[in-house]
Structure 1
Amino acid sequence: MPDVRVEQRDHVAIVTLDRPPVNAANDDTFVEIREVFAAFGDDRDVRVAIFTGAGERAFCAGVDLSPPNSAPRSERHPRELIDAGYLARESMWAIIDCTVPVIGAINGYALGVGLAYAACCDMLVASENATFGTPEINVGLLGASAHLSLMMGRHKAREMFLTGEQVSAQEMYRIGAVREVTAPDKLMDTALELACELATKSPIAMRLAKESMNRIEHLPLREGYRTEQDYTTRLMRFDDSREARRAFREKRDPEYKWE
């Protein structure tokens, strides 16, 4: 795909947005991102995905607003003609609904849709030069306030959205949205270390765990915990679940077989 590269190392898929100079996204980019993350659901070899941007300047600096990259109406995707935000939304939902955990490795600017993509990831690591923000208000647009609210409290989200201010990776770490801040040249090593740790766990358990968390995220406690119990019952029907307990008792590494 022209804008998105996928590399696989063992059970880890590395998805790189590569659209110079700042990895700004257009309609075709949205489609590619959607297709890449949706495809992992059919790939047993992929247990974890890392989403990053090419270079150190930007993870994704937002939507490409330059006129030369705006396709004529006759060439635009049919759904996008009817619903102008459809493709952007679908690319975000593909990350949230991706059957495996997605680690965002944020290098440089994560602005607008770039911040939204970061918010849709399950975990984040960031380089020291990473910057997060929703500057749409400064260019006559509105954007990802809902995604900001996933990452921080009500008042900070409103402050950033209404002022358009950008905050550092260190500030995002302070408020708990980012797991770790690293030197730029250590970012991928840090993301891969975390991904490899997740990849040692049962792939069936991990997929059910992520689906369960997506289902219960906005439910009240009673309904949420009941749903989680139902997922636990589903997981216990798999041999992977029994193997995890056997390995624990026998003090050895488990051998998962997708059974």
Structure 2
Amino acid sequence: MATRAQRSGGGGIVGAVKVDLERLHGAWMEIPFPRQRGRGHSVMGKWKPETTPQKIAYHAWSILGALGLLVLYPLTVLGFATRFYASKLDSTTTRLGVAGVTGLALVIWGALTVIAHLQLPFDAFLAVAAASAAAVVSTALAATFSKVGGRVTTVVLAYPFAMTAIFLPPVVAALVTPSLEPYVLDPSYDLAVWVLDNVLFVGGLNEFLRANYELEGVAYAAMWVGFSFPLGWFLGFLVALANLARPSN
């Protein structure tokens, strides 16, 4: 990494950023034009436009890509952080194995279910038990897809199920422990109101949800399961950007 940065005109953070931007912009240019990314030392060299229409299209596409990098590169930096923590979780899965990770989740969620059985009414206990089962299954699926599938499978399936396994514990803990409600359920309610007013207003979907559903009890867990899939896909997209700019070893 440092060697590439120095060749590109400077080391450290500035050099690394320059290399990242060059790779991302080269990948963008390679969508319609051949031999654009990483061709500086290639025998064939980088393709260059020759005719006037080619030059106009080439430079217009280049400017559009440069403007897009103003938005994409900060997301790429976030992708570096996401990839780092995802690698930590992946190393844990590697050490424990899919069966070990599933067993650990089963122990933790089983303990929460027992607490719910002792402290909550039967209906609330069933809700917590259902959420616990969903969390154990999500953990197992996330670990399995991250190990068995390729990059597309990891982004499409492993990341969303991993988000589900991460989001459910605090929500279920708040359902079991009322003292946690102000820290988990109240912010979740405020977030749900914001999403309904600013995201799901299209086609009156927010009015339909308000008229037919109430956010209470296990509905909080269902809400976070719903959030986990688009957020998982978004984080997977960020990691894909990070891999494009700076491939992991």
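A short reminder: the numbers here are calculations on the coordinates, not readings from a lab. Only a predicted model underlies this, so the values are computations on that prediction, with no experimental measurement involved. Cβ atoms are built from the backbone, for glycine too; each structure is taken alone.
Here are some notes:
- Top of 1, 2 by distance in nm of label points 7 Å out along Cα→Cβ at positions 54 and 102, largest first: 2
- Structure (1, 2) behind the derived value -13000 of helix-only ellipticity at 222 nm (-39500 (n - 2.57) for each DSSP H run of 4 or more, over all residues; to 500): 1
- Read-out relative contact order in percent (Cα under 8 Å, 6 or more apart), computed value 22, structure in 1, 2: 2
- Which entry (1, 2) yields the derived value 3.1 for distance in nm of label points 7 Å out along Cα→Cβ at positions 30 and 142: 2
- Origin of the derived value 0.99 (Rg/Rh (Cα atoms, Kirkwood Rh); candidates 1, 2): 1
- Highest-scoring label, criterion being FRET efficiency 1/(1 + (r/R0)^6) of positions 118 and 214 (r between Cβ atoms, R0 = 30 Å, to 0.05), among 1, 2: 1
- Test item: mean count of other Cβ atoms within 10 Å over residues 126-133 calculated as 23.4, pick one of 1, 2: 1
- With log10 I(q)/I(0) by the Debye sum over Cα atoms at q = 0.29 Å⁻¹, for residues 134-197 alone derived as -1.04, matching label from 1, 2: 2
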